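Values in this text are rule-based calculations from the coordinates and carry no lab data. The structure presented is a predicted model; accordingly, all values stated were derived computationally and were not measured. Cβ atoms are built from the backbone, for glycine too; each structure is taken alone.
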Structure P
Amino acid sequence: MVHTVIGVRQFNLALKFLLELVALAAFGLWGGSAADGAAAALLAIGLPVLVAVMWGTLAAPRARRRLRLTLRAPFELGVFALAALALWGAGSAAPAAAFAVIAVVNAVLLTAFDQWEA
């Protein structure tokens with residue numbers, strides 16, 4: 001039983017990282033679909049870069065200016081909510097819904113396993 005709990009805890013942290021990567025892809029997908037030509041390319045590249053820089057500065061475990069948990073958790077969940085909206089806005093309603101549900105389950109498990117500081 002202990003090995004199962006450890007496995008679920010490790011899986012949950014890996015899932016959070018995967019959600020972060022999918023969020024970046026979602027912003028790129030939306031950016032590419034929200035405009036045409038050079039603007040689409042700029043948004044498809046620029047939005048994920050902007051979000052990655054913000055995440056790395058404010059939420060990453062080794063960030064020098066990492067937000068305290070009471071601000072970081074809403075920031076992270078906000079990024080995931082915006083990523084779900086980006087998927088929906090890009091015409092991917094089912095993936096958007098799946099992403100949102102998985103992000104909520106991940107947040108519940110982060111809380112249950114006291115993993116927000118990881």
Structure Q
Amino acid sequence: MIVETSQNKATLKGLEDTLLSELSKETDIPLVDNVPLIDVLNDAKTKSVEIGQALEEAAVTNENIEQNRSLYSEVAWRGSILFFSITGLSNISNMYEYSLNSYMNVFMNGLS
């Protein structure tokens with residue numbers, strides 16, 4: 001999603017540059033009769049609408065991801081406290097060495 005967003009922004013920048021270069025060319029043809037310029041304008045309009053929709057979808061998706069991520073922050077906080085508490089117990093005494101199985105039992109009991 002991040003790569004696609006940056007590619008879309010780069011494409012928009014390229015379209016702007018192309019459009020500006022076409023507009024800056026000096027020709028004897030009036031702007032309304034300049035077929036290459038009209039083609040560039042139509043192409044830029046079509047692509048910019050598509051990219052705009054893709055950027056809006058990416059913003060909505062990013063917002064959903066952020067909301068879902070925030071739901072897990074409390075669980076992550078408690079899980080980190082539990083992990084480092086159990087890990088630190090072995091520094092107090094060797095009798096506090098736990099296996100992964102024991103840690104998982106304590107963790108699952110903490111969740112319920």
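Values computed for the structure shown
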{"read-out": "Entry that produces 10.1 once mean count of other Cβ atoms within 10 Å over residues 29-36 is calculated, selected from P, Q", "value": "Q"}
{"read-out": "Of the structures P, Q, the one that 0.55 was derived from, the read-out being FRET efficiency 1/(1 + (r/R0)^6) of positions 77 and 101 (r between Cβ atoms, R0 = 25 Å, to 0.05)", "value": "Q"}
{"read-out": "Per mean count of other Cβ atoms within 10 Å over residues 21-28, the highest-valued of structures P, Q", "value": "P"}
{"read-out": "Source structure (of P, Q) for P(r) over Cα pairs in 5 Å bins from 0, in percent, computed value 2, 9, 12, 10, 8, 7, 7, 6, 6, 6, 5, 5, 5, 4, 3, 2, 1, 0, 0", "value": "Q"}
{"read-out": "Relative contact order in percent (Cα under 8 Å, 6 or more apart) - highest-scoring structure of P, Q", "value": "P"}
